Structure P
Amino acid sequence: MIRIYQANPSMRISLLAAILVCLYQVPSRSESRSRADGKRFVASTSDFVGDGKTDNTRAIQSAIDSCSNAGGGVVEFSHGTFVTGPITLMSNVTLEIDSSATLLATPNVKAYYPAGADTSGPMPNSLQPLVTSNHASNITISGQGTIDGNGQPWWTAYKSGAISVRPRLMQFNHSQNITIDSVTLQNSPQFHVSLEYCWYVWVKNVTISAPSNSPNTDGIDPATCHFVYISHCRIDNGDDDIAVKSGRYDPTDPNAGCSNIWVTDCTILHGHGVSIGSETSGGVDSMQVDSCSFNGTQNGLRIKSYRGNGGNVRDITYSNITMQNVSNPIWLSGYYPTIPSSDTAQPVTSTTPYYHDIRIVNLTSVNSPTAGVIVGLPEDLMTHIVLENVSISSGTGLEVRNATVDTEATVLNVNSGAGFILQTGGVLTGVRSFESAEVPAEFDLMQNYPNPFNPTTTIEFTVAKKGTASLRVYNILGQEVTVLFSGDAQSGKMYRSVFDGGRFASGVYFSILESGGQRQIQKMVLVK
């Protein structure tokens with residue numbers, strides 16, 4: 001049997017070295033392995049029992065170790081269901097699972113106890129994943145076959161409160177040059193593919209499947225990783241379909257614990273969509289989600305974090321996205337798990353969520369109950385959030401609070417209320433694009449509406465020339481009570497802000513717009 005393995009460019013040198021090592025090492029049959037092609041070491045199905053009952057853990061691990069000791073090789077599965085407990089992958093090793101083969105996780109709970117743990121005692125605080133790598137490189141899992149986590153008993157026990165921990169299907173730690181190609185991963189007790197401190201990861205043509213009510217069965221979770229490529233995957237599970245996290249500091253990249261993540265041409269079904277967070281304290285930089293479809297997903301595009309767990313999330317682009325029956329197409333929030341109805345500013349720290357330079361381009365979503373939220377913190381507003389060529393049809397509009405959202409060719413068709421629900425600190429530019437009308441390039445502060453108001457009112461303005469502008473509110477005594485806008489403003493764009501008078505007394509207030517040496521004032525009446 002002659003096999004040719006085509007590697008990614010960054011893997012070719014190391015794989016070639018592994019092949020050359022194999023040329024000069026001849027394993028013995030006593031080590032439970034077989035040579036299939038005279039060059040590349042292959043441990044085949046004949047070394048394992050695929051009856052769906054026999055535990056093959058030791059035989060599989062022995063084959064992996066033998067391949068690694070030989071400088072690299074393939075552990076091959078075909079024609080059967082091979083039961084196994086936790087196994088550890090080594091450098092330069094490929095698991096090849098043919099279409100007629102399944103790698104099935106053993107139901108023996110104690111098999112997942114950490115090495116050396118007392119199996120007669122209570123369940124430990126952590127369990128071994130089914131498949132693990134530690135400080136390894138050039139690992140491939142391929143074929144048309146299946147790895148099944150046998151998760152149903154774990155889900156039942158977890159929901160009943162009988163257990164608090166569960167094993168993951170795959171856990172790659174401090175590893176690089178990892179490829180997962182064309183396999184089906186299903187029914188993990190918890191996360192399916194967990195990546196921590198990994199570089200150069202390719203997940204392509206993979207199907208991930210678990211019931212929509214299975215708890216925490218995330219699809220793919222890169223945590224503190226760099227250069228991760230996820231393409232042409234179909235993900236349908238019970239939690240985040242993809243979750244990018246950076247809850248830990250990365251000494252190799254202090255400014256971005258997770259960076260250079262690409263998600264392309266994926267189909268996302270049940271679950272919580274493509275998420276960033278909730279752990280973002282290490283920072284997330286440079287992520288692109290392109291040409292993906294969402295159907296029946298709870299959340300579509302989501303960034304979630306909270307004070308004490310947040311960080312610098314920037315340079316995120318979502319493009320060419322289609323959605324249908326998605327509960328929340330857009331969900332960007334500095335709060336998690338819930339958003340309070342009101343909040344007061346707190347001191348900014350290194351773990352305050354800070355989201356900026358986020359673009360959503362060419363998104364179409366239909367049949368959603370709500371358009372979602374863009375809600376920042378009062379002490380650290382979201383900035384440079386761009387919606388370009390976005391079309392959402394939903395029951396209610398997009399809530400914008402403590403965030404500056406720039407729009408172009410964007411239409412929100414809602415069944416009730418406003419397309420954009422502006423709240424405190426919410427600033428919207430380019431609004432007239434929703435109405436297919438031109439904004440005059442003039443300096444104009446419009447009358448607030450409603451007026452009189454209680455407790456909120458909306459104020460719109462335009463400026464004649466690009467430059468610094470401010471919109472402030474004063475009371476009848478001439479005292480400044482709040483700043484609604486302060487920064488650069490573009491000519492020909494409509495700006496919209498909301499003044500919340502909930503904490504002020506009834507009476508007369510004045511909105512004052514200043515820009516380029518010009519000034520306008522409008523009278524407002526707060527009636528409680």
Structure Q
Amino acid sequence: MQPRGWTQRINSQTGQSEYASYQVIHARDMNGKLNLGVDVALRKAGGLALDTFHFDLSDIPVYPPQYIPIQLTYSVRMNAVEVRLEGVQVSETATQAILCYDDAVTGVGAASVSFDGGPETDLDSIQPLELNGASCARLSFPAGSAGDDQQMLLRVKELTVANGEALAGPWELYAGLPERSAYNQAASPQPTAQAFGEQTLENVTVSLDWFFVDAKRAAVGYTIRGLPNVPDATSLLGTITLSDASGQVLSDGWESSSVERVAGEPGVIRSTFSTRLQQPLTEPEAAFSLDITLDGSRTDNTIGYFAAAPEATPWPSGVFPPALPDRLVGTYHFEFAAQVHPMTTVEDTLPVTAGGVEISIPYAEMTASATEVMVCYNKPTASDWWVWRADLADAYGGVAMEEGGSLLFDVDYQVPSREGGKWSVPEAIQAAEHGRCLQLEFPIGHAGRPGPFTLTIDRLEISPPEVIPDDQIVAAQEALRKEGIEMNYYWMTNGNGGASGPRFTTLPEGMSFEEAFQRFMDVLGYIQPGPWEFTLNIMP
């Protein structure tokens with residue numbers, strides 16, 4: 001649908017070249033497969049064309065959106081000036097980058113490249129060119145990558161404009177260096193039925209230690225023995241799936257997973273997995289199957305991350321730390337039946353007003369381990385006002401946090417209808433000028449104990465647009481400058497999408513980035529302060 005740049009790595013010693021093209025593909029429209037046409041044009045060093053080789057590739061599997069380790073920063077926007085990295089070619093001794101920019105820019109004044117955080121090499125030559133109607137340049141650098149470098153950084157330090165003025169950067173663009181091993185795919189493992197308890201595959205044992213199920217959530221604990229003892233490993237790779245007795249996956253997309261090493265037992269890992277259920281369970285008991293796949297051949301599937309020691313040294317930029325396991329071990333299949341703890345409805349919660357905005361809780365449901373709350377309010381304006389943060393605390397010291405929530409209804413936005421929606425929107429909200437309702441979800445419940453819960457909403461905040469208008473950014477920069485805060489505003493895109501935000505260059509003494517960012521949002525008029533505090537009376 002849309003090109004997002006490319007990278008090519010040439011290895012003249014082996015006669016190989018690895019090429020990665022970043023493009024937007026609507027995976028859900030492909031029915032799981034895609035047909036591709038690939039043209040490989042070979043040229044001599046002087047530019048003479050040798051021949052073009054064409055390949056037709058049929059029924060290539062299309063995976064759903066996922067994190068791909070090898071990436072390229074396609075565009076960076078700083079203070080309303082954008083540059084785009086259309087392509088990178090790296091050999092053992094040289095690097096070339098095709099850079100495009102806005103019409104107001106006439107050229108590149110200074111730039112450098114570096115690999116894996118190493119020394120920078122300055123620009124050697126510039127060749128202006130036009131690409132798809134845009135002003136571009138081919139930047140050449142007398143440095144390449146002959147080793148195992150994984151990432152290149154192109155730092156554009158200065159741009160020139162038509163009046164001869166120089167614009168200071170930096171605009172920083174990263175490019176992953178592709179390797180064939182990054183695209184190796186292992187065959188999907190086939191589960192083998194195994195009774196509840198313990199299973200061993202390739203000398204690696206997984207034991208199911210405990211399980212808990214209530215009407216809306218299920219959790220299990222398990223232990224892994226037999227993997228290598230790799231203290232530097234930062235993650236456990238693989239997947240976990242919980243299904244009902246008929247094989248239907250129960251998760252609605254929200255999952256939580258944790259892994260930790262067992263002190264004094266090298267190589268032993270204790271883990272927990274929790275998932276929210278698509279539909280509430282109404283029967284007092286239910287049967288389940290659990291599949292735990294340990295798979296080091298797929299780096300895009302991570303079960304959990306190990307906590308880093310406080311004294312640990314951060315890994316260099318572009319360097320990927322080791323993970324467990326280092327191969328595909330297999331799938332461990334467990335079957336079990338569990339008691340289902342029922343759900344409680346919370347009623348008679350009074351509305352609360354702060355800063356002229358009233359928030360009400362028409363409905364709330366709680367189980368032993370999870371809570372869902374419907375919050376409704378008349379937004380200050382027609383903009384996209386969200387709950388910035390909400391905390392739910394029980395009477396025994398437990399607390400859980402939710403950010404954002406999910407949108408159920410909004411007068412100013414068309415919200416897709418939810419089939420079988422359990423909660424109706426109050427008529428007062430439907431008639432309000434800017435009425436909105438959200439669903440907040442917390443991984444904390446009553447645990448079978450009575451007592452009040454306290455729900456605190458810190459503030460409402462406008463969800464920032466993908467690109468904040470330039471005049472608003474300039475006005476915010478001028479307002480913050482009076483408070484001793486200097487910032488640049490960036491917008492960048494890559495193969496996974498894009499991101500934008502401020503980079504603060506000067507802050508008052510003692511001010512953190514988080515505080516400066518909140519001041520930025522405040523001067524934009526994107527914050528409605530609270531707090532709103534509610535009491536939920538629970539009788540399980």
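Comparing distance in nm of label points 7 Å out along Cα→Cβ at positions 299 and 403 across structures P, Q, which is largest?
Values: P: 1.1; Q: 2.6.
Going through P, Q one by one, distance in nm of label points 7 Å out along Cα→Cβ at positions 299 and 403 is largest in Q.
When distance in nm of label points 7 Å out along Cα→Cβ at positions 83 and 323 is calculated for each of the structures P, Q, which structure yields the highest value?
Details: P: 4.4; Q: 3.1.
Going through P, Q one by one, distance in nm of label points 7 Å out along Cα→Cβ at positions 83 and 323 is largest in P.
One of P, Q was used to calculate relative contact order in percent (Cα under 8 Å, 6 or more apart), giving 6; which? Don't skip to the end; give the middle numbers.
Working: P: 6; Q: 12.
Clearly, the read-out refers to P.
Quick check for you: by mean projected area of the Cα convex hull in nm², for residues 155-250 alone, which of P, Q is greatest? Display every interim value, and only then the final one.
Working: P: 5.9; Q: 13.6.
Top value of mean projected area of the Cα convex hull in nm², for residues 155-250 alone goes to structure Q.
Please compute mean projected area of the Cα convex hull in nm² for structures P, Q and give me the label with the greatest value. Working shown, then result.
Working: P: 27.9; Q: 30.8.
With respect to mean projected area of the Cα convex hull in nm², the highest-scoring structure among P, Q is Q.
Rule-based calculations on the coordinates, nothing more; no lab input. In this text, all values refer to a predicted model and were calculated from it rather than measured experimentally. Cβ atoms are built from the backbone, for glycine too; each structure is taken alone.
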